[in-house]
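Read-outs throughout are calculated quantities, based only on the coordinates presented, and are distinct from any laboratory measurement. Fair warning: this is a prediction, and the values are worked out from it, not measured in the lab. Cβ atoms are built from the backbone, for glycine too; each structure is taken alone.
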Structure I
Amino acid sequence: MDPASQSNIKPEDLTRISEAHARLRHEIGKIVVGQEEVIDQMLECIFSRGHALVVGVPGLAKTLLISTIARALSLDFSRIQFTPDLMPSDITGTEVFQEDKTTGQRSLCFIHGPIFANVVLADEINRTPPKTQAALLEAMQEGQVTAGGQIHGLPSPFFVLATQNPIEQEGTYTLPEAQLDRFMYQIKIGYPTEAEELEIVRRSSSKADVTIDSVIGAEEIGTMQNIIRHAPVADHVIRYALRLVRATRNPQPGEEDHRPQVVQDYVGWGAGPRASENLILAAKAKAILSGHTHADIEHVKAAALPVLRHRVLTNFNAEADQVNSDDVVRRLLEAIEVADEDAKSLKEVDRLIG
């Protein structure tokens, strides 16, 4: 491991981050019942400077959860309802003529669209045509909007949390792979348990007003993001993440086919290099937010499902056998073992973080 990449994380930084994470979960829990794993994954995306695609049936409080997180983080929140008639300028903004009342001169002025917010909820993103979906690409990747040849920077921090309904697909437009790859996580929200649903009904039937306290602001979020970005990760952890991702791809000409059988049978197209980057970044976020000083292989395994499920494209055989990408990733984790040369002693980690 390059000594330049050794950790400069102080114990007080870890304590502050883990305490802020616990307080955030507490504040969000005042409004949202259950969904602890979903909340953790959303916070991991936010503190990694990533974006999330949230998939779940209607009525599971996706919008409420996202807006509550924005309130707890003291961030500006904007909701865009994607519809078939939505135009790109409805998202990014448009140029209009304005007249100076003193001089009478007219000039073009750019009016910011709803994307100019810290947290942007792209509700039912697959309801709008690809032309409008693409309006988010530059914003998600570059943190800016280009209009009339001028670049307009987006506020920092900036997160896109898009939602999709997995059931009703009539009249929808599937997100292109290039845009799916921009989402760090695809988060699945399931039905609540019976006890959780009972609590949901109790809360919704009462008139009690709940106040969400602000836990941290934009400046502190930026500090936490930098700490996570610079968190140490040993080479053997990176090699494991690479083996996991590369096992989803077809072999290059001249290479031997080392793919597990599940990949050979059911995967039509594998994950790209951005998956490897996000896998390591997600492992760092999981480690730091849980109070650990460094990411390890278990953190990579824990992040594999939300990072890879939308990047591993299954084929017709998978559809015929009712095998989805989640099944493939789970079986891939079982098939890709930790190599002997990767099982480093704790001395390396101690040197890395010391």
Structure II
Amino acid sequence: MSQASLERLRDAHARMKRELQRVIVGQDEVVDQLLLAILSRGHCLLVGVPGLAKTLLISSLAKTLDLGFNRIQFTPDLMPGDITGTDLLHIDAATNERVFRFAPGPVFANVVLADEINRTPPKTQAALLESMMEGQVTVGGRRHLLPSPFFVLATQNPIEQEGTYPLPEAQLDRFMFMIKVDYPTLEEEREILRRTTGGESVEPAKQLGTQELLEMQKAVRAIHIEDHVLDYALALTRGTRVKSDSGLSFVKEWVTWGAGPRAGQYLVLAGKAHAALAGRDHVSIDDVRAISKPVLRHRIITSYAAEQEGMTSDIVIERMLKEIDASGGVGAGLPGVKAR
């Protein structure tokens, strides 16, 4: 990747971040992770209590991109066809000929906001599976391609469980990142009150076109990665698995199920995007470490014993980052893997 391409990418990232900061107060880490996922062609699940501007953040991000945007409010009565679209009977007034024509659903957009995705039953949640991984939907035996690029950015409330449907592991695995949205600091919350109780409203301006974004996504994939960094990503991924060659004893005690190969792919892709935004044409172990939590946290299922001790997947990841560094890659049986 040329230095000029790196500079263009960093400049576009800075412009988009500035526009989002005109609307969103704080949440810098959340914004960075969203932009990393966009550059890596990944989908995101934002988890946080109500009132933290998750929906506003996603809709504002869509406005900074010159892309089509649709919002789907997930409810218990939402059906798969309400998302993907359906075949409708069309009658020609002149010939009286009757034919079925496909009416596209709201998933036919570049950026789809799946608001409160855990409010709808698994049958409807699953309607997104094919679109997220294959960029298409199948209705009536016919495949319909979705526009490119395509992103699903979903929100979820982690507190209220009544009347909700937890996302199955297969659905969770389709999301590149699970991003935790936390409360603002005191100063940030004071600024939120100032901005939102006045008479003016701010609309972010478009900063990135479709072709420019596609070129940047292609450039990110061209970032170089050495074998020792690939081995480190493997060490993290394989280290989460109970039945593996891992030497991490606490994983066998705290984890019921670990991450699959898709986690390793996302560690590498997000690491490349992280390196590019830092102005480097190669991935370091520190890049992989920086994005390990949002990639791995929803792919690790903790055991009952771990839950009783207050252990979360984030704590497991933090322990792995320490253990694998200290042990030279014991997490995957890969000798000589050390942080560089």
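I have 1.77 for Cα Rg over 2.2 N^0.38 Å, for residues 64-111 alone, calculated from one of the structures I, II. Which structure is it?
On the way: I: 1.77; II: 1.56.
That value comes from structure I.
Which structure, out of I, II, was distance in nm of label points 7 Å out along Cα→Cβ at positions 32 and 80 calculated from, if the result is 4.0?
Numbers: I: 2.1; II: 4.0.
Working through the options, I get structure II.
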